[in-house]
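Before anything else, here is the set of structures, which you'll find just below.
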Structure I
């Protein structure tokens, strides 16, 4: 991905216990992003949240949840993100996906 370029930020909100092909859905999504040669992906585990069903998922001590919120963030060009989202959308039974325009200031690996 070029530096100082316009891009898209894809955020996918799912549950920690969601599965695809016998593995955690977040893991499957990251592997798909890598296969689609996207710039990178980050998985963030939430401490608490709720979604479309309104059920509270929390990591509080008295009420341990095994289905905490997961957010996957991926940034790349508009074309690559749109193509990737079209390829994986059918595999996500429940959740939320958002898209934002972003300005990429730099993208580089360590030397």
Structure II
């Protein structure tokens, strides 16, 4: 299975919408997309996992690594997660206490962009 990555910007926040499976065969696609966003100077990022059906430890590792990278640059990366399966993975791994997780892109963008 492949992973899809769609990008947009909203209120100064860069949004990556992921779909499909993020595993050892596809995690590099997500890593490369996030690296391009960071290289372009974006520091407020939302990673929308609503369309992700499966994520393995390789995919989780990519997300943690890029979270550290963006925070080292003074930014932040928030997640949108609506799938009970993916939410459970985040909980079991303890990553729900590492990442800020939102129910919608609008909530995540609002949290990162601050008050109007």
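Where a number appears in this text, it was derived from the coordinates with a stated rule and is not lab data. For clarity, every value in this text was computed on a predicted model and none was experimentally measured. Cβ atoms are built from the backbone, for glycine too; each structure is taken alone.
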Quiz prompt | Identity of the structure behind -0.39, -0.57, -0.87, -1.00 (criterion: log10 I(q)/I(0) by the Debye sum over Cα atoms at q = 0.12, 0.15, 0.21, 0.24 Å⁻¹, for residues 45-100 alone, calculated), options I, II | solution = I
Self-check item: Which of I, II leads on percent of Cα pairs over 17 Å apart, largest value
Solution: I
Quiz item: 46 is what came out when relative contact order in percent (Cα under 8 Å, 6 or more apart) was calculated for one structure; which of I, II is it?
Solution: I
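Hey, helix-only ellipticity at 222 nm (-39500 (n - 2.57) for each DSSP H run of 4 or more, over all residues; to 500) derived from one of I, II reads -6000; which structure? Numbers along the way, then the final one.
Values: I: -6000; II: -13000.
Comparing all candidates, it corresponds to I.
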Quiz prompt | Entry that produces 2.4 once distance in nm of label points 7 Å out along Cα→Cβ at positions 53 and 77 is calculated, selected from I, II | solution = II
Quiz prompt | Identity of the structure behind 3.1 (criterion: distance in nm of label points 7 Å out along Cα→Cβ at positions 5 and 69, calculated), options I, II | solution = I
